[in-house]
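Read through the structures below before going on.
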Structure I
Amino acid sequence: MAPKPSILFISLTTFKGMGGIEKFNRAFLKALQELPSPPSVRGLSVHDTECNPAYFNPAHYTVAKGNKLKAILQALLQASQADTIILGHINLAIIGLLIKWRYPSKKIWLVAHGIDVWDQQTGVKKRLLQTVDKIIAVSEYTRQTMAASNAIALDKINLLHNCIDPYFHYPTNLQKPAYLVERYHAAGRNILYTLTRLAAGEKYKGYDVVIESLPQLKEKYPNILYIIGGKADEEERNRVQALIEKHQVQDHVWLTGFIAEEELVDHYLLADVFVMPSKGEGFGIVFIEAAACGTPVIAGNKDGSVDALKHGLLGELVNPYEPKEIEQAIINSIETRAKGMELARLTHDFFHFDNYRAQLLHILTAGNHR
């Protein structure tokens with residue numbers, strides 16, 4: 001009997017954060033170990049401190065706890081026992097090149113997410129792109145953009161959309177949760193919602209454009225409330241607060257800070273519209289989570305958000321550089337797009353974990369796949 005194929009998946013973080021890349025990594029590991037006739041899979045993380053057994057077997061997962069030298073040594077050691085090494089981020093380029101140098105016959109794959117690979121790469125990252133055997137891109141936008149910028153043949157880049165977390169609680173009741181209505185004094189108010197990290201180095205999410213639209217929107221909807229969820233660094237929080245004060249919408253914006261995982265679905269349900277007209281989204285898992293809760297979604301049309309919204313089937317795509325277009329999309333959504341189980345059902349069908357696992361199996365077993 002031939003030995004089972006073996007895979008080593010190396011990530012920066014998988015279980016330490018709640019961002020889109022971490023969510024992808026968790027689903028990816030879970031899908032790998034649950035494939036029919038699953039390969040032998042091991043995981044290694046540079047920054048994780050633990051492994052969640054709901055997603056992956058901790059006995060097969062190594063955490064370097066931020067010790068980069070340990071991560072490199074463990075990667076070289078474990079790569080000796082693997083047929084294929086999959087790098088979860090291009091910032092792992094050095095590890096990938098060291099493995100290829102030490103074990104030239106090993107297959108090296110790379111997962112490509114978003115702005116990290118859109119521009120022309122240089123140095124070790126450029127060398128890695130020239131070296132890898134296969135690339136998995138989370139959106140067609142990322143696939144096309146990185147191929148054009150880095151002269152990569154499109155048939156080398158496989159498309160694997162993100163999925164909704166396998167433990168996501170799909171709501172059966174689309175009513176607004178009473179405890180959140182009370183918390184935000186939201187009774188009778190039109191609720192806009194964005195969920196994202198507020199970081200000074202990532203000014204492409206579009207929430208500032210929504211804030212700038214509020215003076216006009218509140219003329220039509222005097223009780224409008226814009227809830228922005230997610231952790232903020234001090235510099236960005238100060239910038240956003242100054243923007244709120246500049247436009248005199250202090251009574252119409254609520255910065256929540258970190259939102260606990262057990263409240264994520266309830267916040268989507270609270271919203272009348274989920275709006276995030278981003279200019280730099282690799283995919284945007286928050287869009288499909290919101291849509292899976294039946295909440296109308298507005299996203300930008302210049303990035304991977306197009307894939308998440310199925311080219312407008314699951315929400316409204318707008319030019320993120322046109323504030324008036326964003327404002328009109330918000331009005332359209334408030335006026336005409338009620339919450340709907342049909343939207344939730346469609347999103348479930350497109351992005352359920354079972355479909356994701358089947359797509360991953362196809363990539364692993366059928367060669368290059370678009």
Structure II
Amino acid sequence: MRVAVLWTGLSGYMNACLKELAGREGVELFVSHEAQKTVAPFDERQFAWMQNRLVWRTFADLNSLDQRLQDFSPEIVVLPSWHITPYRRAAKLLAGKCWRVMIMDNCWRATVKQRIGTWIAPYFVRPIADVAWIPGERQAVFAKRLGFAQRAILRGSFSCDQDAFDAAYRARKAEQRGAPRAFLFVGRLAPEKGVDVLVKAYAQYRSKAKDPWPLICCGTGPMQPILEGQAGIRVEGFVQPDQMPAMMASAGCLVLPSVFEPWALVVHEATSAGLAVLASDKVGAAVHLVQPEYNGYIFDPKDVDALAGLMLRMSAMDDRQLGAMSEASHLLSRQYSPRMWADVLLRSVEKQHK
């Protein structure tokens with residue numbers, strides 16, 4: 001099975017999924033991806049195992065893509081949404097020659113742009129994809145509005161490197177250590193991640209808690225200055241994928257106050273590592289990975305008081321309560337894995353040929 005993956009910037013989670021796919025018997029892999037950016041400076045060495053790939057910085061670097069694909073003759077092509085012109089062109093050229101799988105993580109929000117998108121989808125979206133591959137049900141709503149029938153919608157398009165985060169959880173359990181009493185934020189330090197609300201809520205929480213937990217923040221971005229120098233907050237900067245399981249192991253609860261977050265793969269990382277989760281209702285992954293009173297809580301990203309109150313509730317729990325939430329998170333995380341990711345992709349084309 002020859003699989004071509006036409007991607008944007010690679011990350012740790014995609015690297016894990018591609019490794020799983022490449023390890024399957026008979027699979028040959030070609031990967032086209034954007035060069036690493038300073039906003040998310042993943043170590044390029046982790047992708048060196050890919051023998052057949054095309055790295056690009058501008059669309060001009062993709063002038064050779066059509067010929068590379070013709071020489072490779074893929075049976076499956078995976079592309080990220082519909083916005084990259086050279087990928088669109090390639091997908092059209094491959095119509096009827098291979099199985100074209102479009103990954104999309106946008107949720108249906110009924111915006112003017114999305115409504116227009118549904119009108120033009122028969123001419124702009126459907127001609128480049130045979131199926132849509134989505135992470136969850138919020139995305140499925142949008143996919144159906146774009147004209148994909150239920151049989152043309154695949155689930156489970158994203159997974160973290162679950163083995164690595166699962167190992168962190170199991171190591172703590174084996175050593176009979178309780179969940180660490182610390183909050184963790186992972187993401188770009190930008191307005192859409194709700195960083196301003198996080199800082200205000202944490203300050204309010206800290207002023208009321210008898211024994212406040214520290215807040216560890218991982219990431220870079222324009223709002224980093226408002227975090228620095230704040231009591232109880234530790235800024236770690238950008239953390240490479242191989243170091244993230246250890247970072248997750250240092251906290252007991254992920255806090256994600258995003259005002260816009262179609263999915264948020266970090267929620268899967270956190271639950272795989274056994275962290276409870278406080279997530280805003282704008283986080284797409286929360287629908288599947290956060291159940292209130294079971295492994296965390298959901299809140300309005302604009303409500304500082306609500307988030308501060310939930311942080312107080314979490315830090316007031318005893319070891320037994322925190323342990324129960326940790327175990328619940330780990331159980332929910334098993335809905336996704338690189339193994340299942342590869343299974344869905346390969347089985348989808350098998351069904352298509354039956």
Output 0.60 (FRET efficiency 1/(1 + (r/R0)^6) of positions 93 and 165 (r between Cβ atoms, R0 = 41 Å, to 0.05), calculated) maps, among I, II, to structure II
Mean count of other Cβ atoms within 10 Å over residues 269-276 gets 24.6 when computed on, of labels I, II, structure I
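Identify which of structures I, II gives the largest calculated value of distance in nm of label points 7 Å out along Cα→Cβ at positions 213 and 261.
I
Here, each number is a calculation from the coordinates, and none is a lab measurement. Just so it is clear, the structure is predicted and the values come from calculations on it, not from any experiment. Cβ atoms are built from the backbone, for glycine too; each structure is taken alone.
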